[in-house]
Structure P
Amino acid sequence: MPALLHVPEGIRRFPEDYPGCDAYPLSVTQRCGRLIIEWALYVIEGDPGRPAHVPRLTSAPGSPDGEVALLAFSNETTEAEGVASLVKHLVEDEEVPAKEILILLRGNHNGAFSRPIEARLEEFGIPCSDPDVVNRILADKANRFVLEIFRLMAHRNDSLAWASLLQLTSGIGETFFDYIYERARVNHVQFGIALINANEAEFPEAPRSAPKAKTLIEAVTGWLDAHELPDEQPEEGWGHYIVENAGHGIVPATTDAFTQLLYALDDLSESDQGFDRYLSQITPMGKDLALAESPGVRIMTMGGAKGLTVRATIIAGLEEGLVPRPDADLGEERRFLYVAMTRAKEFLFCTWARRRTGPTARMGAPRVQMRRRSCSFLDGGPVGSTDGAGYIAQRWP
């Protein structure tokens, strides 16, 4: 599958694609304090691909400076304690409501970063919500498999569903995908149809993984043939329907967390809605539910923070190897960090750990017990690194 064009690149090419268009650049931010925007600009302006003609963003006249700090901690435990301590002081001493505080992470697989922070906040009696819990539930291999099967119930030739099922099946790699894509291109059909047609033709000249794909397709289609989708939404809801019909044949049972999510969404979703619409609403409604359940601090990944504005933002895990991610597009990684930094109006704290030993040590570029350094995007910038525990003790004696 060809890589999608990065959104920023598409924006940059817009004048070429649409000659005669006018540009109305924004040069003043009404949101961020002066020190916050200056630090964030240092990060984004380090992108060598950034157009030279883009005007420099400045804070509005009369805007407060804001407070910024890059805080180093000895390890992942003291970092989590430091982040929770920052939240406690913001709430109790600076009178920032918990819902006006964001804790942002570049990644949070299985809650490795968020769990210790949440535990410490709970000790402080500070509520928090984790909208990314929905992404983690849906990222579970069994739950993903369930969803893709039920998407095929709604649309038997759904290309994304078939592609996902193939990806979830061990032993089927890029060579087989390329084979199906080429058949789709030559025959001017979608991936899903090309896959089914190739299976019916016994996969002529296919890679060696074709038998595994055939076994998968026949098992899935056999299950679909044996389970007819109701014409109308069941009385208890589509979520209950999924849970009741999963766990049989090729379809694994839903995890406990996914089951509870589906039941909760049945209580919130529209009555008499179509099955395909219900499936499309699982992710956005699940995230809304996670946010609505708590008025507290929001813990999420950088990618989920776009469009949000709060009084205080804490970005944790800002170390080389975590930000930027290894082998990632550096320009895209800078934009992620820039967006995260510019969520804050008054307080922006970035934290990092000198060493990691737990699950977070294996994320990004694995460096278990090895000495770490802060994110290189911040090198030489307007804010230098300082000891986190010492900063907190001096700032709030």
Structure Q
Amino acid sequence: MRVASVLVLILAFVLPGVGTPSPQSGSLPAQISDAEFWRLFTEFSEPGGEYPYENFITNEETIQDIMPVLTKVAKPGGAYLGVASEQNFTYAAGVKPRIAFIFDIRRQNAILHFMYKALFEMSPTRADFVSRLFSIKTSEKVPSTARANGLFLAFEGHKADKAYYAENLTAIKASFTKHRFALSADDLKKVEYVYDVFFRAGPEIDYKFASSFPPNMAPAPNYIQAMTDTDADKKTWSFLSTEENYQFIREMQLKNLFIPVVGDFSGPTAIRKVAEYLNQQKATVSAFYLSNVEIYLEQTNFGGDAAKIQRFYQNAATLPIDSSSLFIRFVGSPGATNLKWWRGGWLQVVSPMTDLRDRIRRGEKPTYAQVLQAIVDPKTLVR
């Protein structure tokens, strides 16, 4: 059995909150206005910072493996928090939150999510969405029951259309005007830049289709693979795997409930502002996807240090959580060397957010390696 499959089974058994989760939205709004969406984006955001790589899509190929435990443990109806690009749509489609906030130190990532928001609004179905995202027209009809691989087969062999690209780009910008989102001239140039990347790369875009990418990078999927990959039991979970998943995320976007935030995990504003907002709404965090950001916060060769990782842990400890709230991490080398039970490469793992919060409340200052050590060994917990 794969390590991921074992971890999913073990955590589903040992973590509290397993079973049919109950909604826990508190007083979170069912919809927010355009003005409130813009206020949350601007007031919660920090000045953009530096990151050495561009993330147009995920570089994590094990996203699907963690979905069974995530959907069993994390309660729906709360808040989903995350970082980076489209993998957040897949996690949110599984968790089914009432609201989502996506942090990223790069303003370009927020612009990517503004582009996605417009495309979701313009696209009533998955097929419409894929067509507009990659500026590809197809005459093939995609039934609502089609699986993800069937969806992308409808576009196989078709090339991007420059006129269609220009038409969509105009519509994307018109969407911002309609919502009265006061994006700057530089922001709008970034929209053109990002949308052009998807136009040029097509559905097989991967993490390497960027100005730079990390050396010795973990195996990374292209867009089609990320949308069609399965968990250890051959189930697909991506936000494009079913029409139901797509419509859930689209509805959040239509209601202004998927909110990008420019923010450093260790910064003074973004996470703490979201925590304050959620506490005011008497809402609970369902899940917080961290990827491997902690490496960049702590390791000096990435500009990190011990103070940054501690500031992030202090920030995270202010979030309203319960025993079902989960961190989602992407861990492996070099972090794998800190896990005595580790048997594999890079992998998604989950752990209760209360573990870290309780350590911070006790006055501890754990390192990233010590935090990873708290993740249970699936081998020793097999019943």
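Computed from the coordinates by the stated procedures, all read-outs in this text should not be read as laboratory data. Computed from a prediction, not measured in an experiment: that's the story for all the values here. Cβ atoms are built from the backbone, for glycine too; each structure is taken alone.
One table, with the values for the structure above:
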| item | result |
| --- | --- |
| Per Cα Rg over 2.2 N^0.38 Å, the highest-valued of structures P, Q | P |
| Structure from which 31 was derived, relative contact order in percent (Cα under 8 Å, 6 or more apart), options P, Q | P |
| For 5, 17, 19, 20, 24, 13, 3 (P(r) over Cα pairs in 5 Å bins from 0, in percent, for residues 324-363 alone, calculated) the corresponding structure among P, Q | P |
| Winner on mean count of other Cβ atoms within 10 Å over residues 76-83 once structures P, Q are ranked, highest first | Q |
